[in-house]
Structure 1
Amino acid sequence: MNVLELAGISKAYGGKTVLDQVGFHVRQGEILGLLGPNGAGKTTLLKAVSGLTKCDRGTIKAFGLDFQDNKRQILKNTGIVPQENNLEREATVKEALLLYAKLFGVRRAKQEVGKLLERFALTEWQDVLVRHLSGGLARKTLIVRALLPDPPLLLLDEPSVGLDPDVRRGIWRLILELKEAGKTIVLTTHYMEEADFLCDRIALLKSGKLIFLDTPGRLKQKSGGATLEDAFIHLTGTGVL
């Protein structure tokens with residue numbers, strides 16, 4: 001079953017094409033990674049799927065529903081984790097999560113927040129102000145916030161950007177746990193090791209076009225590279241991630 005389907009997605013800003021006829025699908029329980037050099041269009045594509053930008057052409061379907069006609073229903077079933085920390089900085093972790101639980105209409109909000117805090121080892125940090133959180137704790141809190149309505153689809157924009165290697169691997173384990181729990185995940189990343197470790201398939205963008213869609217292993221085979229980074233550089237013609 002396909003949770004997400006894109007066809008002919010195109011977008012231009014000021015006459016410059018950012019996305020050019022991009023199309024692919026994401027299967028239930030799959031982790032799909034969006035990769036590409038800076039300016040390839042991966043963040044714009046994720047914003048389109050998140051409802052944050054409108055495409056010029058093309059269609060998006062989620063859960064079998066057309067995005068244009070069912071945007072509100074689709075987004076109720078989609079958890080979005082942005083790259084930046086946009087939690088309320090002057091609230092405690094628990095206060096911030098309770099606020100969003102109420103906004104999402106989560107039943108038994110206190111109980112659900114408590115369960116997620118415990119599940120993701122954040123209970124001891126629940127009374128700490130958001131502005132005092134480390135990068136890793138803030139990232140975990142953003143993921144917990146996205147999980148409050150128990151959405152089947154998660155969109156993660158650079159989930160471990162700027163984190164120390166040990167903290168990054170902790171976030172990777174968390175993402176794999178979410179997959180094991182049945183979540184479908186689309187993520188952007190510029191860490192090749194992250195993509196290789198997490199992703200079932202990779203959608204590689206260059207200059208707004210989809211130039212590759214397959215498993216990390218197939219990507220390495222296609223380019224003859226020993227690593228995903230070798231393959232990335234070979235197919236995109238750049239060492240800039």
Structure 2
Amino acid sequence: MRKILITNDDGINSDGIIRLAKAAVKVGEVWVVAPDSQRSAVSHSVTLRHGFEAWKVDFPVAGVHAYACDAMPADCARIGILNIVPDKPDHVFSGINYGYNLASDIQYSATAGAAFEAAFQGIHTIAFSEDAVEMHEVTDHYIDGIIEELIDKPLGKNQIWNVNFPGCSLAECGGLLRDRTVSTDVFYLDTYTETQVSEGRIRYTVNGLRRWEASENTDLRAILDNCVSIGIATNIS
């Protein structure tokens with residue numbers, strides 16, 4: 001039986017990781033190693049120069065071996081692969097992230113960071129993300145079929161399958177678009193507001209404005225067209 005390690009950056013109690021585990025148990029033995037709380041936007045950060053802890057926890061999906069960890073998502077992937085899953089997992093699933101991981105924003109993503117760490121360790125990996133809305137109709141409809149389609153599809157060195165689901169109803173969804181490239185377009189245009197907090201100190205708060213333009217055949221264009229984006233992302237760092 002396949003051994004599947006699941007991690008994320010939203011925390012072990014997030015709705016997305018629970019839904020992903022429910023899909024994964026249909027195709028293998030599932031282990032979860034995930035942060036004990038939110039760790040979004042830390043990219044591929046790992047913990048150095050001091051230790052961190054992991055501990056077994058109850059998980060709401062029967063048969064899943066679950067551990068919480070007080071470190072980064074990439075740390076979770078690393079110790080899951082090297083220390084926790086017996087004889088290493090066959091596959092790593094990262095997600096389901098609350099918020100897209102595509103276009104230029106993928107460089108900040110800890111969902112992608114954990115997935116790239118697994119790929120670096122030589123494990124076949126799929127990252128899953130969806131819109132930051134409470135509408136999971138498209139994700140829940142397609143995820144089983146996508147797992148079956150991608151789980152045995154080969155990848156090159158330091159590559160992951162990157163899947164993004166649109167935040168629309170199933171009726172509005174335009175279906176699956178495969179072979180999408182990672183868009184080089186900017187997903188959010190960021191500006192900062194300044195607030196004087198004390199003499200000589202200013203607080204900066206980021207404000208992201210979503211763009212509604214993208215190049216053809218890219219992950220961002222697929223999402224803007226309410227389609228599921230499936231493609232390969234490569235870590236070249």
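Quick note: the coordinates plus some simple rules give every number you see, no bench work behind them. Remember, it's a predicted structure, so these values are computed and weren't measured experimentally. Cβ atoms are built from the backbone, for glycine too; each structure is taken alone.
From which structure (1, 2) was helix-only ellipticity at 222 nm (-39500 (n - 2.57) for each DSSP H run of 4 or more, over all residues; to 500) calculated, if the value obtained is -6000?
Label of the originating structure: 2.
Say we calculate distance in nm of label points 7 Å out along Cα→Cβ at positions 66 and 170 for every structure; which of 1, 2 gives the highest result?
Largest one: structure 1.
For mean count of other Cβ atoms within 10 Å over residues 98-105, which of 1, 2 scores largest?
Checked 1, 2; max of mean count of other Cβ atoms within 10 Å over residues 98-105 sits with 2.
Upon calculation of distance in nm of label points 7 Å out along Cα→Cβ at positions 194 and 218 from the atomic coordinates, which of the structures 1, 2 produces 2.4?
1
If P(r) over Cα pairs in 10 Å bins from 0, in percent comes out at 8, 31, 35, 20, 5, 0 when worked out from the coordinates, which of 1, 2 was used?
This figure was derived from 1.
For structures 1, 2, calculate relative contact order in percent (Cα under 8 Å, 6 or more apart) and state which one comes out highest.
Once relative contact order in percent (Cα under 8 Å, 6 or more apart) is worked out for each structure, 1 has the highest.
Consider the structures 1, 2: one of them gives 23, 54, 23, 0 for P(r) over Cα pairs in 10 Å bins from 0, in percent, for residues 74-121 alone as calculated from the coordinates. Say which.
The read-out was computed on structure 1.
Among 1, 2, considering only FRET efficiency 1/(1 + (r/R0)^6) of positions 50 and 154 (r between Cβ atoms, R0 = 41 Å, to 0.05), which has the greatest calculated value?
Checked 1, 2; max of FRET efficiency 1/(1 + (r/R0)^6) of positions 50 and 154 (r between Cβ atoms, R0 = 41 Å, to 0.05) sits with 1.
When mean count of other Cβ atoms within 10 Å over residues 58-65 is compared over structures 1, 2, which one is greatest?
Looking at the calculated values, the largest one is 1.
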